[in-house]
Structure 1
Amino acid sequence: MLSLRAAALTDIGRVRRENEDRYLLDDKTMVFGVADGVGGLPGGAEAAQCAVDEIAAEIRTRRLEKDSELVAAVQQVNVTVATLGQRMSPSMGIGTTLTFGCIHDGVLTIAHVGDSRCYGVRNRELSRLTEDHSVENEARLRRTKGEVVYYHEANRNALTRCIGQPTPPEVDIITRPLVAGDRYVFCTDGVTRMLPDTDLRVVLTRFDDPKATAEEMVSLAVRRGGPDNATAVVIFVDAV
């Protein structure tokens, strides 16, 4: 038998005028995750809030157990956010990342669009469970297939997928059976830009409490300059 402890924290940082990050933490429906309004577009906070609200509503209504059900739910959220964007910003639209996980029967299933991330620690070893949907990453993947791809360095972190885009986004689904002692974090790029993977591993293994872990992770990001909103949702898996 396994039990979970979870905590979340978000901070506006030192530069932004508004916090456009949102998080999901629902112990009852076992859903955890983050959304980060896309920079450069208006309505980032509204897009992120809409995304987490819609996913929470979907999961309260029905168990999303199959991969296809998760993908369909995320694509429906995309439609809802895109529709909101047509009202708020007809010329540009609005957008957000969305990375969240549902836990059923001892298995964590992650749905991922954008560049927010999920990491897991098992036996003190850190694994990045998601891949950023960025220009740089897409170019790297295409190059492994033999394609010749160029991009401007200034655009390397630009998103290639987001929630709110006109066409249904491709949704990455990652499945991970839970083991006692596992630790997970869902976080926005305001954290990952300031904390390299080596530091994330240290923070995730240092504390015995998810609240202290989330606080240290977000606090470190802010202390190191806080150029963006910083949000973390931390989950500890315990044996009963």
Structure 2
Amino acid sequence: MRLILVEDEADLGAAIKQVLSHEAYVVDWFLDGTQAWQYLETGWTEYTLGIFDWMLPGVSGIELCKWLRSRQLTLPVLMLTAKDRMEEKIIGLDSGADDYLVKPFDMAELLARLRALQRRASYTGTALIPQPRRLQVGCLTLNYSTHELTRQYPHGEKQVLSLTAKEFQLLEYFMRHPHQIISRDQIINQLWEIGVEPVSNVVAAQIRLLRRKLGEEDSESLIETIYGVGYRLNIHAADFC
């Protein structure tokens, strides 16, 4: 899952990013509200959640929320602020924030609030769809709590696999876009942070690792290579593992 963080306090932003990265989020961190606004306007990236500080250089977190809602974008937003008066909380929520966390806060509470927002909704362009704790496509089920993959075989047996953060992110991306051919550039844009320049063969290497984890080193039945175009989750193979 990809998350946009807008926080101008460098130490706090770095700490939040570290914790979220450990939880398998891909985090784009902006120190300036104007930069975040300009990037969101491009629409290049699908985000699952947003974390906005209220007081920011340039565009405030409140203005970012109002801009999102004015365009009917339903990205769930957690607002961070030192403002703790009821009237100020009401302003934040009425501006489009979905939840509110007062500084200083514990990282465990931040993660719990993000999990609650994820259960309510997932951002996909302008659509709001249910976000379960598990994602299932065919015989494959991803567990967001344990970062495990369960693979159901035709005769009832199951295989449970522990995934690395990048394996989880990659398989989740495929499972959220079944049938679709996904290019190398799309995968890099969605799974690596802004400003990161991965080596040229990183996507092919991650695909190989994921296939190996799935026990398919010599087969592309679940994740197909569409030569010269990209990759695709073979949903028909996934239905009949």
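Each value in this text was obtained by applying a stated rule to the coordinates, not by laboratory testing. These numbers were taken from a predicted model, which means no experiment stands behind them. Cβ atoms are built from the backbone, for glycine too; each structure is taken alone.
For which of the structures 1, 2 does the calculation of relative contact order in percent (Cα under 8 Å, 6 or more apart) return 30? Please list the in-between numbers first.
On the way: 1: 30; 2: 16.
Considering all the candidates, the number was obtained from 1.
Quick check on the output: 22, 50, 24, 4 is P(r) over Cα pairs in 10 Å bins from 0, in percent, for residues 31-94 alone, derived from one of 1, 2. Which one produced it? Intermediate results must be reported in sequence, preceding the final value.
Working: 1: 22, 50, 24, 4; 2: 21, 57, 20, 2.
This figure was derived from 1.
Looking across 1, 2, the calculation of mean count of other Cβ atoms within 10 Å over residues 159-166 that yields 22.1 traces back to 1.
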